[in-house]
Structure 1
Amino acid sequence: MLDILRRIVQEVSSVTELSEALKVVVARIREAMQTEVCSVYLYEPDEKRYVLMATEGLRQDAVGKVSLAGSQGLVGLVGTREEPLNIDNAPEHPRFQYLSETGEDPFMSFLGVPIIHHKRLLGVMVVQQRDSRQFDAGEEAFLVTMSAQLAGVIAHAEATGNILHIPQTATEPKKSTRFTGAPGAPGVGLGTGVVISPAADLSGVVDREPESVEIELERFDLALEAAREEIRSLGGKLKGELRPEEMALFDVYLNMLDDNALGAEVKVAINKGNWAQGALRQVVMEYVGHFQMMEDAYLRERATDILDLGTRILAHLQGNEATSRPDDYPHDTILVSEELTPAMLGEVPTEKLRAMVSVKGSSNSHVAILARAMGIPTVMGAVDLPHAQLDGKDLIVDGYRGLLFSNPNDELREQYYAIYEEEQALAEDLEGLLHQPAETLDGHRIPLWVNTGLITDALRSRDRGAEGVGLYRTEVPFMMKDRFPSESEQQEIYREQLETFSPDPVTMRTLDIGGDKALTYFPINEANPFLGWRGIRVTLDHPEIFLVQVRAMMKASEGLNNLRIMLPMISNVAEVDTALHLIYRAHVETLEEGFKVEMPEVGVMVEVPAAVYQIKDLAQRVDFLSVGSNDLTQYLLAVDRNNPRVADLYQAFHPGVLQALKRIVDDAKSEGKPVSVCGELAGNPMGAVLLMAMGYDCLSMNATNLPKVKSVLRGISREWAEKLLEEVITMESGEVIASTLQLMLEKAGFGRIIGPNVGLN
């Protein structure tokens, strides 16, 4: 069954239309299970009906016409219960509903399984047989597995508008399609999709109409010849090392690249209206699909050869074209990619970038953090999004709820444009607070600092009234280079940050890589990177990196003396002791070089649950503590924040998280040490209220959130916040806590601040 399943999945993957995919599925399942009928009913949520959309064994003229109410018949029962139904005499079942249009009267046996994607019912798959037959457990498991595979195909079709709904009349409005991801950065963006794909990645190449068929043919000919020459060169280099029969493989490759073989089919696709890269992907992936379905093991392996050749040609195609097209980006660009990277942010002129969407990653991925810092609405973790098909399409990005709409209708567009205008108006209203302190109605003042990574972040932060830097991500300049920056290069970068905020403090976190932050020139490949070699663990294993960085920080602070050094990912006091030893050594070495610098304050980030229970011990060794609420929440809840499958389990207001935060501040205060929060929770107005009530001395956040947080804190009393904390910290549910906080702040008049009510399903 596994082999059959693999082949069906491969065949379905090679089909571009949902209707064709459904036909393939029902035909192959009927054949594999040796049944007489296999059908797929898709659930139409607007009509609350199941529509027969594909069948093998029932009347074909019933497809698209026959439907059942949501609770009607055995199909409705499967959908309602959301579990398989396996019976050997369907007509005797009390829920049996005979549909004369389908011609199903002769069939007795019935096995139906729900098609579910991310907790959402998409339809029901059914097999039937004339004989009274109880399908066995293996057959039932096979059908359940197939339904799970089909769910992904249907979700893809929904995202691109390629799904078969009940036919609409010509007068009905265009149906918008919606796809769900994770909120990456708040805000809404309306614009045109622009897909960026990695170099030499066939799967990521989009279909696109060529500006000139002749030019695309010429480009392809050049790339094809370059690939041929590459194969000839490889063959020549290995001629003395391989046997003649092995050398024959290169002749096979060259034959595949012949103008009468693969090359001819690509040219046909170009002439039909696809650019060279898209035509190449189309032909190569079709070949790969055919080979992968072959019975012969040797021939199946040839799929790899075809893919290799296609990748080689693509590399030459992309090498012959400009990789950066700033003039080609529309003024309302929505950047779409399988995996957004910080480098991609520089691909699009800032004034043209309206929003971003990533298939991979989560709301706490590094690129999402940068997006929030830059104020770019972003959706992350859209795992089933067929991103390659969104190039040039009208899109709406809802960064508040993690939604992406393709082909939005006029009503939807008007609703979101109203939200966009409200955002702009709110930003103008908050400008008057820029130089006002964050002081409550009863006189409690709390400094608001910012998290930065780029110099543009620093400049933007100053403009928004930041009083210091609670987290400078030193890994960002490391990620922007193709090698480790030198000590002098680092010194220059750090000096710019320190000067921008002088005399206010700047807290520089030592190099924090690993997890979802990777350096291309220093790869860390681990099965579980978030529990692996990251943060302080890396730099203590490489003191040469640590010492260079600390010395550069100290040298950069000469004459300013506003530097604070912070150690990430601390899990025990031994790490702090070792790091402090190296920092003192770096200070001595800096003095010996003639720099007149004071010993900076040193603090630790509390991100690991073990550190929560060692706050007093840590506080006795350092000058300050700062809570990295993102990672701390991740570890407390055992949720991989980069896994969109469990994104809904990541709850900043989980009672366990709040109680841990309260314990940290209480223990730090008992040792007389200041404690702050530099995670995303600090930039959430609801979170900021609770953190202030707990007793945190400082809140550090992205610059875009600073005015909102300041507005809320200036509009409440500390006493009111403490009563609110007292009420919610005893609650048992994170959802209830979040709802309570939202309700209370809305009643206090801060509905505009905490985020718009989109009012859409």
Structure 2
Amino acid sequence: MTLPGSRNLFGAPVSHIHCVGVAGMGMGPLAIFLSGAGFSVSGEDDGMTDAMVSQLTRADVRIGPMGEACELVVHSSAIRAGHPARCAASARHLPMVRRGELLAELAKSYNLVAVCGSHGKTTTTAMLVTALRAAGFPCGYVLGGLFGDAGIPPARVGANGWLVAEIDESDGTIGNFAPAVTLAVNLDWDHPDFYREQADLERAFGGLFARTTQAVIVNRHCALSAKVSPSTAVTFGGAGADFAGEVVAACGENMRLRLGGRFSITEAVVRARGDFNAVNATAALAAAQVVGAKLSHEALANYPGVRRRQCLVPAESGLTVIEDYAHHPGEIRALLESLRARVRGGEASRLVVAFQPHRFSRTAQFIDGFSDALALGDLVVLLDTYGAGELPTAGATTADLRDALARRVPGCPVFYQPGAVAFLDALGRELRPGDLLAVVGAGDIDSLVKPWLTRRRWQSLADALTPVLSVDAIVRHEEPLAPRTTMRVGGCARLYAEPASETDLSALLRTASAQGAPVFVLGRGSNVIVPDDGVEALVISLSHPAWAGFEMCADGSVRAGAGLRLKNLCGLAAKAGLGGFEFLEGIPGCLGGALRMNAGAMGAWLFDVVESVRFMSRDGRIHTRRRDELSVGYRCCRELVDAIVLEAVLRPMAVAEADAIQGKMEAYRAKRQASQPREASAGCVFKNPEGDAAGRLIDACGLKGLRVGDAEVSQVHANFIVNHGAARASDVLALIREVRGRVQAEKGVTLEPEVLLVGRDWQDFL
């Protein structure tokens, strides 16, 4: 899709744009929008995160240094003048603009809904986009963050001429925007590094409101908004507002709003909690109605949330952790008041606040406000200030904040010592089961606390497993999984276990369930792709010899263990003169995984020879089902999708001489070797669409030999992706996405993956 109108930007034709600071929550979504609008986009950043890399890669944004094709450089305000990329652009005399300037230039081609304000604009933007899309309003959007659901991109080019965008006042670039609709969630004096006085901020927003062509929507209960907004402004908020909303019920992670005033609906279910989110939801629904969307009561029922905005972080059993980006006293107060209500309601015993101040200038300006807000916690643990390029200032350090808090609120316990180690030590020492931990700040506190919580979580599970497992069982932390897969890519399992018995396996499942830990069972590692950042799960492997049994029964059947390799099953059956298993020769993997996927080859399927299956459900209970009691289909057995196979009784198709069976196996082996690659692979990547073959479609698109890094579409069989030795999981995933997109575009067929993406949902990557 191309940008409406010409490809001229700032009066000159542009094809390739390079984004400096592309991992930022503002720059990354803009880069994704640019790519969707038809530009060639690249970007670089010193602090890339897996979540942003995934989104950028999926949007075809090339991550790396500026190339020779670059015609325009855009940078975030955090990128200072001496940055190497800016210096390189200056040396080449390339035009450079700030993020807000480029977004404003792009917005000239659209009816822009500009979401702005001091607090809550990212959440409100995300809610507005959710409500509009639920209403079938195909607008474009640029979020200032990432949705909580990784399957939803943070930016998208729309189809109806409307663009919803979060605009940032922090660097003054709001002076470049002339929206159709402006939604100001609230106004508060912030960014003292740019706005030296409150009057400066007032002039900036007053100018924005004056340039708005259709409607200005403001918070009725915000005095500063009322001061600078025009008399024609539309209001949202509580009773008396043009668009009124109030919480009437809250349960779990949901709340119900009663709506009044000009709203076309009387109530709405919102997948969020807290009075401040009620305000954000009311604002979003009001803006959606103003632009012409038809609202429903369920418009925000599936709101996916935004990363680092009241996000629930996985933690050890008994501990609840909420992460939030709040970095202004008003934001922190609203957040902690909401969480304090949960403590009063009995959902937690104490509210513990881990806080990182953001910028020395902000800390100096609001030190008393920070103290008053943080005092809502039962105890506070402080981290060193995130300077964001600023140098430490006397009276504006974390130590100064600690002292201010102790003076203003003597009864609030505060812990601070310089350094990350001391911060984590204090957290570990003070946290107790039943606590609600709020991790608050806009700096790098999340990148410090999350790995620490992860280590604690998995160590807690390992400690709980020690007394319930046999001495023969194996439990290891950070076990590399690439050597355990046929694709030979991917990272580590946070916790890895090899049970030595069914009792061990049941103990693993029950203990993991009690601690809320996800579980993945890994067989021989075929038909799976492990992400580069590993698997946040207890990975169980039935590698112990106890799981590889092969027993001939008196009635002529065979009892085989789930861990028995298919190759060994074929060989043992052949020696015993049992036919019907020959087609399994050469299929990588073990029996348990093959049953789950109903493995097949050479026109035969595993369930053709199955008499019964014995398996364990995730609650540790054992079940046995006959073949006719199982729902078996193409590449699936429904009852085994969320269960663990223990063993199966197999019925040979025929009795024959071992030499004859071996001869048939050799024929199948030769056929397979001639038609399938020998390099490392996960097997067939895509399911065959009805009436066709995935490999034929891929080949017809001329994609054999297509490479990303060391991953290649096999020259032998197009439905295989092979690893030439140094491929990463990201290379394989990028190639899968490219192949799928090309087949969709050229043949009109949507290929569905057959391989499993361990610990993730395919929709997050396709």
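A few notes on this one:
- For helix-only ellipticity at 222 nm (-39500 (n - 2.57) for each DSSP H run of 4 or more, over all residues; to 500) computed as -9500, the structure of 1, 2 it came from: 2
- Value 0.20, calculated as FRET efficiency 1/(1 + (r/R0)^6) of positions 140 and 332 (r between Cβ atoms, R0 = 25 Å, to 0.05), assigned to which of 1, 2: 2
- Sorting 1, 2 by FRET efficiency 1/(1 + (r/R0)^6) of positions 148 and 748 (r between Cβ atoms, R0 = 41 Å, to 0.05) from high to low puts 2 first, with the largest value.
- Given 7 for relative contact order in percent (Cα under 8 Å, 6 or more apart), calculated: source structure among 1, 2: 2
Computed from the coordinates by the stated procedures, all read-outs in this text should not be read as laboratory data. Bear in mind that the values here come from a model prediction, so they are computed numbers and not experimental data. Cβ atoms are built from the backbone, for glycine too; each structure is taken alone.
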